[in-house]
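Peer 1: The structures come next, written out as structure tokens.
Nothing in this text is a laboratory measurement; each read-out follows from the coordinates by a stated rule. Just so it is clear, the model here is predicted, and its values are computed rather than measured. Cβ atoms are built from the backbone, for glycine too; each structure is taken alone.
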Structure P
Amino acid sequence: MNSRLNSIDELKDLRGRLEEETFRPEKNRVRVCCGTACIASGSKKLVKAFEEESERKGVEVEFVKTGCQGLCQKGPVMKVEPYGFFYQKVGENHVSDIISSTFSIGAPVRELLYRDSFLDEPVEEVEEVPFYKKQLRVALRNNGRIDPNNIHQYIAVGGYSATQKMFGSMTPDQVLSEIDKANLRGRGGAGFPAGRKWAHSKRSPEKIKFVVANGDEGDPGAFMDRAIMEGDPHSLLEGMLICAYVLGANYGFIYVRHEYPLAVKNLRIAINQAEEMGLLGENILGTGFNFTVDIREGAGAFVCGESTALVASIEGERGFPRPRPPRLSEPGGGVWGYVTNLNNIETYACVAQIIENGADWFLNIGTPKSSGTKVFALTGKVVNTGLVEVPMGMTLREIIYDIGGGIINNKAFKAVQTGGPSGGCLPTELLDLPVDFDSLIEAGSMMGSGGMVVMDEDTCMVDVAKFFLSFTQSESCGKCPSCRIGTYHMLEILERITTGKGEEGDIERLEKLGRRIQQASLCGLGQAAANPVLSTLRYFREEYEEHISDKYCRAKACSGLGKFSIDHEACILCGLCKEACAFDAVKETRNKFFIDQDYCTRCNACYKACPVDGVKIEKHKRRAVEQEAS
């Protein structure tokens with residue numbers, strides 16, 4: 001049991017003791033990533049093997065099971081202290097070497113050190129790893145440092161210092177002024193200033209108010225909020241407590257998708273620990289202020305990331321968006337009709353740092369209109385996938401090439417999709433675009449919650465648009481005819497185009513439907529549903545035209561397009577193309593193969609089976625098709 005703290009002074013004294021005891025620099029310590037990605041790679045078995053081997057060899061080692069350390073591509077990852085070594089792709093078979101080499105003679109296990117290629121010298125310290133070198137961690141400041149299930153470690157690294165400062169020397173208005181001055185914009189996607197939102201909720205005379213954290217995070221490929229909830233839940237709770245103090249709210253909810261079991265588990269542990277120590281619940285730190293937090297698990301509907309649908313889900317209703325006004329911050333608009341302040345997880349995770357360090361500190365990071373940092377889930381055809389946090393204003397090129405390590409197999413970069421399925425795809429000529437709220441919107445995309453999917457030369461942009469639209473169409477709640485029917489018709493057109501049945505006028509139909517969906521949908525998710533299609537039409541229109549007029553996919557990704565033939569000079573007569581063809585279109589003579597166009601369905605099977613690029617796909621002009629038909 002954790003002893004209850006009954007005053008600010010008791011919290012201050014406890015922190016002083018913990019700072020000395022918890023992280024003694026001379027101690028043998030392993031910080032093992034136990035986030036979802038590394039657990040899937042075997043980090044729990046790794047910890048168990050470490051504990052058994054260190055006990056067998058009589059070597060005293062402290063194990064800190066941290067949250068996500070970011071470099072998911074190389075997991076399981078760990079930091080070894082006091083030597084400062086960073087190890088990647090660590091397996092149970094490496095445990096004996098680490099204990100006998102590193103903890104006995106202080107030498108690194110070279111095969112576990114990071115290196116870009118076998119020709120490069122390995123990098124020993126985490127600060128020198130290219131993936132981490134340009135990052136600046138604010139929201140993720142404690143991920144990789146502390147055990148999320150140990151509140152003492154959070155306090156030891158400065159946790160609840162902002163709470164101590166707030167209760168000790170600041171009024172609610174002073175706290176609000178600091179958040180407003182810092183220009184902390186919502187990290188959930190819309191980018192609305194948190195200070196203005198809090199002020200609007202605070203002005204309401206209603207006595208009962210709610211503070212809600214949106215941890216739904218339904219974007220494909222996004223896991224920023226999950227990492228914070230799993231790896232540093234107390235930073236979220238402290239941010240919510242500060243918001244509650246400003247608003248005079250006594251109740252809070254964290255809305256988490258059911259598919260995040262580790263996040264839910266760690267949040268429950270954190271809430272219980274904070275209540276035991278008097279940092280949540282009744283009479284917090286003896287100040288007389290009360291604030292309780294509960295968790296609500298969502299069923300995974302994408303639309304429940306929208307504020308009014310999320311509120312409906314918390315209330316036990318179906319997640320349908322509601323008309324506004326009233327807004328959540330107004331009477332009648334929030335949870336059960338009460339005034340409600342809603343921010344996403346990453347936004348709350350930044351709050352304590354702003355109060356502790358001051359608004360000017362936060363304003364000095366990022367750009368004048370987009371201050372601070374942003375967390376991105378970097379995925380797709382990039383060498384180093386994972387979680388990155390960078391100052392606002394860093395360019396796409398720096399994120400993808402300097403941090404992400406460039407494109408896999410040195411292929412050409414084609415596009416990057418930001419903002420999840422409601423975002424847009426940006427081409428090569430925008431690689432030097434600074435990443436901030438306003439620049440991305442101007443370019444036809446959006447910040448969104450922070451998903452960033454990288455695509456290479458083998459990606460068909462029409463197929464990508466179809467993929468993201470199929471997601472938003474299937475996740476549409478169906479309340480608005482514009483979204484329900486409009487996305488269905490857009491998807492029908494894209495299906496036609498990518499299977500070689502596109503018609504003249506399809507591009508114009510897509511644009512017209514997309515604009516109408518934007519104008520007529522009730523919620524922000526519906527209004528942004530057409531963005532992937534409209535942005536790819538803006539930057540990759542020629543690919544749509546090739547699909548329709550030339551019956552050709554330059555990425556060779558779409559079936560039913562192009563004219564297939566065999567290059568006899570490249571062909572090695574292996575016969576794999578014939579084996580792959582289900583329609584007997586590949587014919588064999590004494591010394592060559594050829595494709596019978598009468599049987600060919602353009603399914604791409606022969607192209608994918610050929611090991612030497614002997615199957616060629618050429619443009620199939622509409623006029624030529626019509627002539628053959630006549």
Structure Q
Amino acid sequence: MTTLFVSMFILLAGGTAALFLSRQFIHMQRIAAGTTALSCAIGLCYALSHLFGDSAPPTISWTWLHIFNLSFVADSVSLFFLIPVFLIPPLVLIYSLHYLKEGQNNLSAALNYFFTALLVASMVLVVTAANMITFALAWEIMSLASFFLVVSDYQDEEKRKAGYLYLIFVQGGAMFLFAAFALIYKYTGSFDFSAVATLPANAKLPVFLLALVAFGSKAGLFPLHIWMPGSYSAAPGHLPALMSGVMAKMGIYGILRIYLLLDEPSLMFGNVVLICGVITGIGGVVYALVRQNIKQLLAYSSVENIGIILIGLGIGMIGVGEGNQAMAFFGFAGALLHVLNHSLFKSLLFMGASAVEQQTGTKSIENLGGLLKKMPITGKSFLVGSAAISGLPPFAGFVSEFLIYYGAFQGTNTHRLSFILAVLAIISLAVIGGLATAVFTKVFGLAFLGAARTNKVDQAREVRPSMKWVMILLAGTCLCIGLIPAPFIRLAFAGIQDISFLAGYDSQSFLAIVNQLSQATMLFACLVLLLVLVRKILYTDKKIHQAGTWGCGFTRPTVRIQYTGASYADEMVGFFNWIVPVTRLYSGITRIFPLRATWHMQSNDVALVNYERILVRPLYNLVYKLRWIQHGNIQLYIAYIIAAIIVLLVFFL
């Protein structure tokens with residue numbers, strides 16, 4: 001554990017140095033990126049060595065404020081979650097070297113580097129915390145650091161609102177977390193995580209449900225997700241990759257950790273998590289389908305992938321409850337591998353979206369088009385990320401979803417409700433995968449294919465080297481996991497080795513299947529490369545003629561006759577109208593020689609609408625009626641304080 005604290009010291013030293021070097025922009029960037037890369041390399045080597053080593057990391061603890069004991073330890077689950085924590089941040093900061101420009105707001109950039117370092121360090125503390133005090137302290141630091149990153153561009157009112165909404169949800173989630181910890185302390189009288197398993201059976205489900213709400217608000221569990229679209233759109237371009245790719249997984253870690261600590265094989269836990277995963281996955285992908293803001297669309301896609309991970313965790317928990325070791329093994333392994341895969345391809349997609357926004361000045365895919373010719377590296381990398389997140393072979397997303405599918409099929413030999421939920425998981429994964437493919441077909445088709453819809457888009461150019469090479473590296477990793485999945489599957493298997501129920505399970509027969517799958521994907525990749533090579537040879541000496549695309553009978557076609565995002569998604573969204581209510585505004589044609597016609601499709605997040613109707617408006621009305629309390633009379637304010645002290649004394653004495 002000492003090595004981890006050394007890496008965090010280097011990380012925080014680099015972030016602090018950035019504050020003092022804000023006037024020397026280039027040096028600030030290089031020091032922040034260099035120290036982050038060094039510290040994360042040390043931490044990643046530590047995590048991998050202990051994950052595949054024989055010895056477990058020792059526990060480290062010390063007294064805080066002469067009262068509380070801060071303890072840190074790492075089992076296989078913690079070590080696995082450290083991998084994306086140490087893998088993504090250096091790539092994000094290297095990307096920022098050419099994304100952030102000198103002179104725009106150097107102090108804001110310095111603050112971004114500082115709070116990024118603080119966020120990464122706090123996530124390390126979260127996954128290694130060994131008691132409730134340590135966990136709660138690290139969780140609050142993580143939440144506040146990410147809040148300051150969201151509102152870093154505080155001059156923009158919309159971004160401030162997005163930050164405040166995020167703060168409300170993370171602090172609301174923290175209240176549920178403290179309630180769960182208070183319930184644990186009430187029954188055990190201890191802050192140590194080791195005491196959680198001794199809870200009486202009737203207290204374990206309430207604790208788990210409180211923790212599910214607390215951690216679900218961080219992960220983006222539907223309907224606790226409404227902060228994500230605004231926050232990911234408001235944060236500086238390179239930071240949503242870190243927030244979605246890594247920070248949201250801390251919610252997943254919390255759900256899995258509290259389940260393992262409770263040591264309760266009840267089927268109820270798995271049933272609840274799987275149903276939440278199905279709702280979150282389908283709801284997220286359908287809302288992504290109707291969004292035209294590319295970053296908000298990716299945010300809803302993150303909700304969808306959190307749903308896939310929860311489906312995997314639910315399958316694993318049901319397997320534990322049913323005593324089905326194979327179902328539990330592959331459910332948990334698939335969920336963990338998807339945590340890693342999602343951190344890779346979602347970071348890639350957010351970086352691609354930020355590159356597009358930087359070059360075109362817009363986030364709306366309705367205003368883009370033809371970018372593959374202008375930004376070929378960004379476009380091809382984005383295409384790889386789109387295929388990976390859609391679960392298509394031979395890319396990373398297919399491998400982790402294959403594990404979850406395999407675990408669900410292992411559950412079809414169970415009885416009653418568990419059988420029904422296993423089948424529901426299989427069907428839901430298929431629906432989510434199909435809709436995800438539609439979502440990213442829409443994004444890539446409208447943004448990178450066709451013709452540019454504006455002059456600014458037509459003038460776009462490829463991004464600078466640091467941004468380009470990071471996207472190429474992430475795209476190559478997504479392809480590598482799909483083509484050579486065995487080492488990464490073994491990594492996921494190592495991540496669940498300390499789960500006691502799974503001890504002794506023999507996964508060698510499955511690895512034989514994986515090797516066959518790998519050979520098939522390699523053969524497919526070779527055939528594709530062969531076809532590309534043959535085409536290149538055949539076209540070597542031929543003249544390539546360019547001509548306009550067929551205009552569907554129009555003699556003077558314009559870019560406006562291209563598909564829009566709304567028209568592309570309209571038919572598919574109609575089937576899910578009960579989840580995504582859509583308003584269509586059409587002016588109609590009422591004359592023989594009609595004037596200008598308009599058509600617009602608008603959808604509001606049903607969760608946001610109901611929060612406003614059920615919670616926000618009544619609370620606002622109540623506060624408005626109590627405004628007489630704030631009158632500016634200092635004598636009455638002092639009287640309030642004295643009255644509160646008297647009430648507390650009476651209550652406690």
Structure R
Amino acid sequence: MSDELVFPLRTIHLDFHTGPDVPDVGRDFDPKQFAQTFKGAYVDSVTVFAKCHHGHLYYATNHPARHPSLPQGLDLLGEQIEALHSVGIRAPIYISVQVDEYAANTHPEWVALTPQLQMVKGGNSAFFPAWKVLDMSSPYQEYLADQIAEVLRIFAPVDGLFLDMCWDQPSCSKWAIDGMKAQGLGPREEADRNKYARMVAHSYMARFRQMLEDAQRGHPPAGVWFNSRPKTNLHIEKKYLRHVEIEALPTGGWGYAYFPYVARFVRPLGLPTLSHTGRFHKSWGDNAALKPQAALMYECCQILSQGLTLGIGDLLHPRGVPHKATYALIGSVYKHIAACQPFVMGAKLLSEIAVIVDPALGDRPGPSGLGTVRALQQLRQQFDIVPPEADLTPYKLVILPETTRADDALRARLQAFLQSGGALIVSGPAALDQDGQPILTELGIVAHGLSPYTHVFLRPTDAINQGMADFDTVMYERGWRMTPAEGARALCGVVEPYFQRTYDRFSGHDYTPPDKLSSYAAAIQHGRAITFAVPLLEAFGKHANVPYRQILGNCVNLLLPRPLIRDQGPAHLEATATRKGNTTIVHLVSFLPSRQTDTAEGASALDIVHDPFPLVDMPIAVRLDAAPSRLTLQPEGKELPFTYEDGYAHTQVTVLNGHAMLVFE
């Protein structure tokens with residue numbers, strides 16, 4: 001029996017959080033209609049509910065937490081699984097972990113406590129309608145384990161488990177305090193409470209993974225996913241997993257910057273990965289609103305282009321009938337994804353650049369991570385995001401953004417990488433150690449301390465000013481002063497202002513105007529290393545000033561003069577290269593999210609996509625080892641003319657629906 005996990009491409013995460021006061025759970029459920037709805041929408045996997053956040057169960061059980069209005073004769077989960085299997089659709093099972101209102105109300109002593117001995121609850125008020133959070137160091141863990149064991153006993157072999165709400169939850173309950181003391185930790189210390197919370201999470205993750213494996217013995221393997229965990233800790237936590245699921249609803253609070261950052265960190269791990277977006281206009285629970293078709297198409301094609309499989313969140317009405325309009329929307333997108341399947345399954349992403357990030361910063365990219373990802377995407381560079389201990393040998397260039405501070409081990413690895421012919425770009429404070437000195441002599445820089453000016457002005461030399469105006473551009477963030485060491489050269493000069501702006505000495509509306517070119521450099525090259533004395537990536541993430549991206553791009557071109565992709569498309573175009581056997585596939589994704597809401601009076605910002613952004617006769621060149629025998633635009637199957645010169649296949653492409661693939665055979 002193969003130990004390889006069979007993984008779906010087009011999934012649905014079917015939310016079913018149904019309060020005890022809803023009177024008609026499952027009343028209109030029809031197994032055949034249920035299954036055919038998903039089959040007709042090109043779905044190949046549906047995650048269905050055993051237990052929701054309300055703590056209620058939806059299968060044949062004598063447990064008192066069974067939903068009170070679920071008819072006695074209806075095994076809703078069992079019939080859903082049977083119906084889906086009858087049409088060849090997988091049915092992983094959902095179980096809520098740290099959120100269980102039934103358990104919290106019947107055993108309030110199991111609820112996690114703050115240091116002030118207040119219950120941990122959304123909204124921080126007894127009268128706010130929100131979930132309480134359970135303490136996994138309390139007897140609740142045994143209560144939950146019994147429920148998981150019952151589900152596995154009834155439904156094994158299962159297609160997988162989705163265990164939700166699994167973040168590190170500190171608690172000051174008597175069980176948590178005793179547990180911390182037993183581990184030699186100090187309950188009064190926040191850092192120790194956080195450390196213990198992670199220990200508890202890892203303990204139950206190992207336990208539940210083993211329970212699943214024991215139940216599956218003699219059957220094909222099934223994945224277990226612990227949702228709400230920090231994705232940047234997956235290089236450690238992957239030992240508990242067979243696959244990864246990324247929850248990233250752009251309009252639901254994650255935004256359009258979250259997924260590209262996390263996906264590029266997760267994909268080098270080598271685990272099958274799917275990413276959830278949602279059909280909701282906003283977020284989970286926005287069950288009576290559908291997002292525009294173009295937005296759903298963009299989100300799904302972006303996921304596909306990152307080498308991941310698809311998940312779309314939906315919320316099943318309590319009566320148990322999927323809505324036709326919802327699956328007309330989902331089907332219109334999944335039909336396109338199904339047509340792309342032959343070209344994506346088994347394809348491997350091609351990356352030449354590694355961006356090293358500190359996993360302790362968490363999943364949110366922050367200005368530095370955001371600036372790095374957006375700049376490299378807009379430059380059409382192929383890159384991964386990796387932790388400091390990652391293998392760097394597959395890459396040609398390493399980028400160290402401002403928020404990554406190199407310890408001795410990383411410095412040694414970067415030095416070895418340079419000595420083996422690799423290239424390095426270091427931005428801002430990442431180039432200096434805690435004493436303000438260069439982290440590597442190979443950088444070829446001399447540091448002169450923090451700049452006395454909050455704003456300086458960048459003047460690129462001829463080496464990196466291609467495509468830029470003859471204009472000194474402001475750097476909005478404070479940097480430090482540096483000069484080239486022997487054998488190094490300045491790539492970008494620093495023009496300093498007349499004086500630092502203060503309350504009693506200022507000129508004009510904002511910063512002081514530029515004076516003259518100083519002796520300091522904003523960018524220095526020494527061999528195959530380039531250092532920025534200004535936080536260029538962070539500044540691009542904060543201010544989106546185009547010259548910052550141009551400077552970065554021209555510096556990358558010095559170190560990687562032959563990128564995988566060259567094109568003349570718009571800045572927002574996302575182009576991703578993959579390879580399948582001897583075939584190279586380039587995804588072209590062209591949509592443009594725009595801010596559509598007013599953030600006044602506490603309203604949340606919402607970016608929406610209404611239409612695809614057409615590409616018309618766009619020139620593009622792709623680096624290939626040999627001339628291809630054929631070029632097609634997929635999934636429509638259109639043959640494209642091309643030329644092959646200097647190691648690049650050149651063509652022009654028109655894409656009107658927002659996504660297509662260039663397939664070089």
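Peer 1: Could you figure out which one of P, Q, R the value 2.1 for distance in nm of label points 7 Å out along Cα→Cβ at positions 267 and 467 was computed from?
Peer 2: Values: P: 2.9; Q: 5.3; R: 2.1.
Source structure for this number: R.
Peer 1: Here is a further query. Which structure, out of P, Q, R, was helix-only ellipticity at 222 nm (-39500 (n - 2.57) for each DSSP H run of 4 or more, over all residues; to 500) derived from, given a value of -23500? It would help to have the intermediate numbers written out before the result.
Peer 2: Numbers: P: -10500; Q: -23500; R: -8000.
The read-out comes from structure Q.
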